[in-house]
Structure 1
Amino acid sequence: MSLTAEQIQLVQSSFAKVRPVADQAAAIFYARLFEIAPQVKPMFKGDMAEQGRKLMAMLNTVVNGLTNLDSIVPAAQSMARRHVDYGVQPEHYAYVGSALLYALGQGLGTDFTPAVKLAWTDAYGLLSGVMIAAAYPAMQEQRA
């Protein structure tokens with residue numbers, strides 16, 4: 001699976017609109033994540049504002065790297081393997097994707113068009129697939 005140039009442009013231009021309200025977007029993301037997946041809340045210890053800044057910085061890196069996926073895949077794989085130590089399970093990625101789309105929808109309002117939503121869905125699907133494969137290689141072997 002890969003992203004089209006149009007999808008990359010939609011993700012990048014829409015994220016640029018969210019960047020000025022990054023702190024609020026991160027707060028919306030975590031509120032939604034904990035609402036739909038309360039079982040993950042104990043994984044988050046410490047300052048949630050700081051966690052939100054880390055989330056937005058990571059998203060910024062990923063969004064900027066979409067034109068050269070090879071540049072971001074190693075970091076995404078490494079992060080996924082670290083998250084296993086925090087208790088992250090493969091099914092948690094769907095909750096994160098849902099919370100991300102929700103936060104983007106709230107942050108973008110009417111600019112969160114069906115095309116923008118699809119572009120973000122595909123981008124997250126691609127990246128989460130890479131991360132799950134890196135973090136849970138035994139699952140991939142079972143599917144083969």
Structure 2
Amino acid sequence: MYNHGFRSVYRLNAHIVLVVKYRRKAINAEILNSLKEIITDTLKKWDCELLEFNGVRVASRREADHVHLLIDYKPDKPLSTLIGNIKTVSSRLIRKEFPWLAKKYFYNKPYFWTGAYFVASCGGVTVEQLKNYVENQEQPKQ
């Protein structure tokens with residue numbers, strides 16, 4: 001369950017939430033799938049792993065305005081730099097793949113994500129509990 005480095009033993013998991021600029025409901029199923037693929041590839045380049053990924057949809061709509069990531073990363077990777085790279089790469093590639101997004105949601109500006117993000121380390125709960133939490137974000141509360 002633990003990873004081994006040259007001089008370290010570790011398990012670093014982070015729960016990250018990325019929010020669409022202006023909280024626009026811009027993430028449909030196709031964009032969500034593309035985001036998952038882009039983020040998975042980006043993390044692999046950083047020698048990190050995407051453990052869980054989901055977009056949250058409001059019960060009355062089919063689009064989401066944010067995504068949850070659960071990642072496994074190494075201690076030599078600065079988390080803020082990694083998150084910045086995920087946001088930059090995914091924004092650029094999503095805007096390239098779906099050029100209509102800028103006009104429809106962002107006043108023809110080169111945006112996708114808001115400047116902020118949420119990140120929490122996963123030391124207080126198990127990864128399985130976090131996986132269940134992220135996995136069930138799509139389901140409306142009862």
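Derivation of every value follows stated rules applied to the coordinates shown; laboratory data play no part. Here the structure is a predicted model, which means the values were calculated and not measured. Cβ atoms are built from the backbone, for glycine too; each structure is taken alone.
Each of 1, 2 could give FRET efficiency 1/(1 + (r/R0)^6) of positions 65 and 121 (r between Cβ atoms, R0 = 25 Å, to 0.05), but the derived value 0.90 comes from 1. Comparing distance in nm of label points 7 Å out along Cα→Cβ at positions 89 and 129 across structures 1, 2, the highest figure comes from 2. Here the criterion is relative contact order in percent (Cα under 8 Å, 6 or more apart), and among 1, 2 the highest value is seen for 1.
Out of 1, 2, which one gives -11500 for helix-only ellipticity at 222 nm (-39500 (n - 2.57) for each DSSP H run of 4 or more, over all residues; to 500) as computed from the coordinates? Comparing all candidates, it corresponds to 2. Set 1, 2, criterion FRET efficiency 1/(1 + (r/R0)^6) of positions 9 and 25 (r between Cβ atoms, R0 = 30 Å, to 0.05): the highest-scoring structure is 1. Where is distance in nm of label points 7 Å out along Cα→Cβ at positions 49 and 97 largest, in which of 1, 2? Top value of distance in nm of label points 7 Å out along Cα→Cβ at positions 49 and 97, among 1, 2, belongs to structure 1.
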